[in-house]
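S.K.: Given below, in the form of structure tokens, are the structures.
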Structure I
Amino acid sequence: MKKHTLALLILFGFAFPGFSQDTTQKVITGRSNSLKQQKKPYVILISADGFRYDFARRYHADNILRLASEGVSAASMIPSYPSVTFPNHYAIISGLYPSHSGLVNNTFYDRVRNERYAMGNKLKVADGTWYGGSPLWVLAEQQKMLSASYYWVASEAEIKGIRPTYYYIYNEQTGINSRIKAVVDWLNLPPAERPHLITFYLPQVDHEAHLNGPESPQVDHAVHFIDSAVNELQKAVKTTGLKDVNFVFVSDHGMTRVDNQNPIGIPAAIDTAKFVISGDGILVELYAKDKQYIKSTYDALKKEAVDYDVYLKTNVPPHLHYGVTDDWHNRIGDILLIPRAPKVFNLWNSKKINPGWHGYDPTVVKDMHASFYAWGPAFKQHLNIAPFENVSVFNLVSSILGISHPDKTDGNNKLPNLILKKKPNDKAF
């Protein structure tokens with residue numbers, strides 16, 4: 001390992017002394033791969049949070065670009081709305097738009113439960129009843145294929161009674177070298193115990209882009225850390241001798257610089273006695289305590305609105321898949337306030353608003369677009385493709401691993417048909 005690479009890995013090694021975090025591996029005992037699944041290939045699904053579609057080239061992530069040049073590169077990947085972390089990681093792993101999975105935002109209100117889900121609430125995050133659909137690891141385990149997760153949204157939750165066979169509780173204490181070693185250790189297990197689906201999450205770029213803006217030296221540094229980590233992971237996996245390991249590198253969303261000096265204040269028309277308020281600077285949702293106040297408040301907000309758009313749940317633009325017909329779990333607000341980039345709301349009267357944000361409509365703000373690169377024996381070589389929706393990554397990984405998914409999802413097989421050497425078995429999809 002080169003000295004500068006080692007320095008980067010140490011610098012971003014998740015070391016936060018003083019915080020007690022669970023760093024132990026969790027193992028569900030009594031499971032094994034069936035003989036059929038032991039013959040399947042492997043997929044390592046890597047997410048670099050906030051790794052905008054142009055960051056690899058802008059900041060010269062030479063290792064990722066080199067690996068991708070041997071396989072597949074997308075011009076960009078289009079996140080689901082809202083383009084934020086939890087809904088989009090779950091969209092990738094479940095094949096469902098946020099409105100369909102029920103994970104409609106990083107933080108949201110559920111009318112029936114009279115509860116809020118929040119990504120910072122460990123108990124809610126680990127409660128599988130919040131998540132609709134079937135993540136890939138659930139389907140894999142149901143079909144006698146073992147899975148492992150070194151972090152992914154919902155991987156700590158028991159969904160349909162199932163967690164990955166091997167997983168870790170999210171923490172920012174375990175160093176990257178230890179994490180890479182864990183992946184290698186999984187792949188060195190005997191065939192009956194070896195996971196074929198592995199998820200791997202990296203938060204560094206998102207952290208730095210929020211705090212310092214997407215075009216900052218700190219983001220440049222974080223991108224190079226990701227680039228070094230992916231390269232070290234690739235090299236470490238080679239030491240296992242396995243020939244059929246495939247890598248899929250994605251991000252959940254992009255990032256843009258916002259006008260954090262002149263945020264939008266709380267509109268005067270909002271009466272907190274009449275509405276539950278949820279959301280953040282990019283999307284504010286109002287849940288009526290009494291439906292009779294929806295129309296009058298909506299009309300008042302429309303008259304007051306400057307630098308933001310106001311929608312009823314019944315007239316949200318269809319391409320967002322975030323209106324009344326898509327609200328499968330009744331978790332979208334009755335009224336939505338959506339700022340026009342680069343504006344953001346100061347919903348909670350924060351003294352400081354970060355310069356870097358995401359969450360906007362990706363069809364309007366290109367900076368919301370994410371990255372997609374893939375390489376390995378399953379993929380065609382030297383292929384560049386047009387942008388596509390992130391829900392189809394679910395179909396791609398399903399196809400490589402031969403995982404069937406009988407329930408309705410929002411992705412399709414155009415992506416695997418385009419980039420895999422072998423077309424998927426349509427009967428399984």
Structure II
Amino acid sequence: MHLFLNASAADSASGLTYLRNVLPRLSASGNLHTTLLVKWRFRDEFADLPRVFILDAEIPNHPARRFLFEQTAMPKLIRRSGADVLVSAGNFALRKSPVPQILLSGNSLYTSGDFSRDLRARREYRLWLDTRLKGFLALRSMRWADCTLAPSRAFAAELEGAAARYVSGVYHGFDPRIFFADSQPLSREVQQKLDAGCGALRLLFVSHYNYYRNFETLLRSIPLLRDRLHPQKVRAYLTCSFRRERNPGCHRTEAAAALVKRLSISEELVELGPIPYRQVHQVYKQCDIYVTPAYAETFAHPLVEAMATGLPIVASDLPVHQEICERAAIYFHRFSPEDLCERVFEIHQSPELKQQLASRALMRSQQFSWDEHVKQVVDIASHMLAKPKESARFHRSKLSLGARLL
């Protein structure tokens with residue numbers, strides 16, 4: 001079988017992480033060939049993989065021009081490659097694919113009512129409109145594709161509710177060999193910041209600053225924890241910075257920085273800045289509890305990383321979080337700093353609960369495998385080729401009247 005993998009939109013950490021884990025596994029399959037469409041600056045990284053052919057095509061950087069390029073130029077590239085199945089990995093599908101198409105949909109912001117309300121409250125009207133337009137195209141794409149895959153069952157259900165289109169939940173994976181392989185020490189600056197919190201209750205949240213990660217709820221919980229823990233101290237470690245010039249993306253950090261100042265928590269809040277992926281396991285290991293207040297999510301890789309490190313987890317009450325962690329975490333109302341404070345204090349006060357969560361976390365983390373993810377995607381592609389009419393009838397049978405609204 002010959003796959004055409006459209007990764008033209010892969011630019012962020014999550015998109016590149018997906019390619020870095022999936023492509024070597026596709027390459028290792030002796031009866032599978034892959035044609036890859038990816039931006040030129042990432043081509044060298046995958047150039048030596050056997051049975052992976054990288055197209056020499058200039059991909060526009062601007063999202064609108066890239067979408068137009070895909071819709072007009074990519075059908076010719078697919079036909080020329082001789083591929084059997086198209087895998088569209090960037091939330092948007094090809095409207096008229098010359099071969100059966102699998103769409104990988106993984107952006108919860110297009111369907112999140114909380115994100116839409118948050119943007120309006122922040123008066124981020126341009127970003128709100130941009131998200132609405134992209135969301136429309138993402139939901140439309142689900143009608144153009146023959147099959148849509150989401151990285152969790154909870155997010156698949158969310159997409160089904162928004163698009164009235166059947167979506168399969170196929171977990172993303174986790175590779176502990178890669179995650180724990182690097183023993184190189186952290187930078188002196190980062191290690192000194194971690195050492196300075198010795199004796200304090202050390203919380204960790206791994207994320208760039210963006211609105212849907214809901215940093216503000218975490219920030220408002222810190223003075224509450226400080227009062228509850230007194231005289232013991234608390235430190236909340238972040239792998240980002242609230243200085244806008246150090247934060248990737250278009251999300252403004254000024255309001256969060258002002259909140260830190262207003263709450264007088266600059267001592268308790270420690271900005272580690274970005275940590276290389278192969279070293280971040282050392283940060284997990286030096287902390288006591290992992291927290292995530294995010295109000296939108298599709299899979300949450302840092303939760304799997306935290307579980308693999310044996311950290312107890314306090315997570316917001318998203319269906320995705322509850323699915324991924326199951327009984328390896330305790331949950332709080334996503335917009336309640338008081339509830340977050342209580343859950344963290346509950347773990348801190350109970351060594352038995354902490355040990356139970358850590359044991360469950362290690363076991364749960366073993367359920368996520370990139371090998372299994374690739375196997376399921378390839379099996380779906382094989383089924384589409386073997387029984388294309390049956391697959392199309394099955395897909396249409398899941399379409400409800402609500403799809404007419406699109």
Structure III
Amino acid sequence: MMATEIGGVQALEAQFILQLYRRSPVTFVRGQGVRLYDAEGREYLDLLSGIGVSSLGHAHPALTRAVADQARTLIHTSNLFFHPLQGQLAERLASLSGLSRAFFCNSGAEAVEACLKFARRYWYTRGEPRAEFVALDESFHGRTFGSLSVTSDEHYRTPFEPLLPRVRFVPANDRDALLAAVSAETAAVIAEPIQGEGGIRLLTPGFGAAIMEASRKTGALVIADEVQCGLGRTGVAFRSSAIGLTPHMMALGKALGGGVPIGAALISEDVAKAMSIGDHGSTYGGNLLACRAALCVLDELIDGGLMPQIARLGRHIESRLKAIAAAHPIVKEVRGAGLIWGLDLVRDATPIVPAALSQGLVVNRTAGTVVRLLPPLVITIDEMDDGLTRLDAALGIVEAQGGQA
């Protein structure tokens with residue numbers, strides 16, 4: 001692709017694409033493993049993986065073969081008919097999560113939306129309707145009306161109000177505030193075990209215990225949003241297990257399809273019994289192509305032995321990031337686990353993104369001051385070290401430009 005054509009890509013988007021994204025001025029055209037290549041042939045180390053989506057990296061051989069084979073065979077029939085892959089995928093996810101039923105959709109936000117609807121339906125079926133939800137400060141659950149209603153940031157919420165009524169927000173890891181907020185009027189508590197968009201903030205086991213205590217006392221259902229931190233990203237199948245959370249429902253998306261859009265709401269048998277045919281649906285949800293991709297991802301994650309490797313790599317990353325933080329006054333705190341990390345800065349993190357790109361590194365900014373790292377789950381220790389060396393250089397560039405102020 002010639003330079004003039006690169007400019008043409010951006011000009012075409014400027015004319016015809018609804019301008020909702022602040023894009024970096026890079027046009028990626030190819031990927032291989034943990035590397036991306038732009039239209040001019042420059043190589044970048046990808047420590048973002050499409051915001052946690054490209055779990056097997058780019059052009060993974062097994063995923064490429066699976067998707068190509070399924071595309072040649074059958075892509076979509078609708079949920080009016082059976083096909084051989086939905087049941088297989090649901091069985092694998094039930095085995096991993098302990099939640100016996102699955103509803104397939106197209107994204108994490110749709111999975112959250114489904115969980116909220118199912119919570120309402122559960123209490124309606126019991127003859128004691130509940131409308132209230134309890135969510136956490138710094139939460140992000142999606143941009144549909146329901147998922148946005150349980151997202152705390154006013155920046156996302158205010159232009160679209162009124163949203164769902166009767167949503168109460170409490171500070172994360174504040175046991176007393178949570179127990180005071182959850183009542184016999186609460187349909188469900190929803191929480192991300194690691195708050196991703198909120199700045200890589202980890203819920204504690206003590207707070208997980210408080211959520212379960214509130215559920216036992218009031219009957220409120222528990223929804224775990226594992227869209228960003230689940231599916232092996234922290235070295236275990238789901239982060240909920242690490243903080244003692246036993247959810248009635250779980251929302252999945254992002255990494256599940258390795259880049260092919262798919263989401264899933266996992267549901268306990270008790271909640272599933274409250275549902276009726278026609279309560280919810282999705283035209284594309286659980287089509288053959290998406291299910292085939294997700295089965296391939298799970299094969300690599302579980303049978304391919306990725307999870308123990310992620311746990312070991314996470315400990316190495318923590319050590320490296322703390323050393324980097326000690327060398328850069330701009331870094332205030334390091335937070336994360338496995339392959340989800342945030343560097344909280346003393347100032348806006350926006351300048352780190354172009355500085356990293358200048359070093360051939362892809363990261364992003366979230367929650368204003370946080371540099372977020374979500375590398376592909378297949379990354380090696382050498383590749384990760386290379387990426388962290390580049391990040392170290394990017395921090396140095398920003399500090400040299402006056403980034404300590």
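Where a number appears in this text, it was derived from the coordinates with a stated rule and is not lab data. Since the model is a prediction, treat every value here as computed from it, not as a measurement. Cβ atoms are built from the backbone, for glycine too; each structure is taken alone.
S.K.: Hey, relative contact order in percent (Cα under 8 Å, 6 or more apart) derived from one of I, II, III reads 15; which structure?
M.R.: Comparing all candidates, it corresponds to II.
S.K.: Could you figure out which one of I, II, III the value 62, 53, 45 for Cα extents along the principal axes in Å was computed from?
M.R.: III
S.K.: So helix-only ellipticity at 222 nm (-39500 (n - 2.57) for each DSSP H run of 4 or more, over all residues; to 500), computed for just one structure, reads -11500; which one of I, II, III is that?
M.R.: That value comes from structure III.
S.K.: Of the structures labelled I, II, III, one was used to calculate distance in nm of label points 7 Å out along Cα→Cβ at positions 152 and 344, giving 2.1. Name it.
M.R.: II
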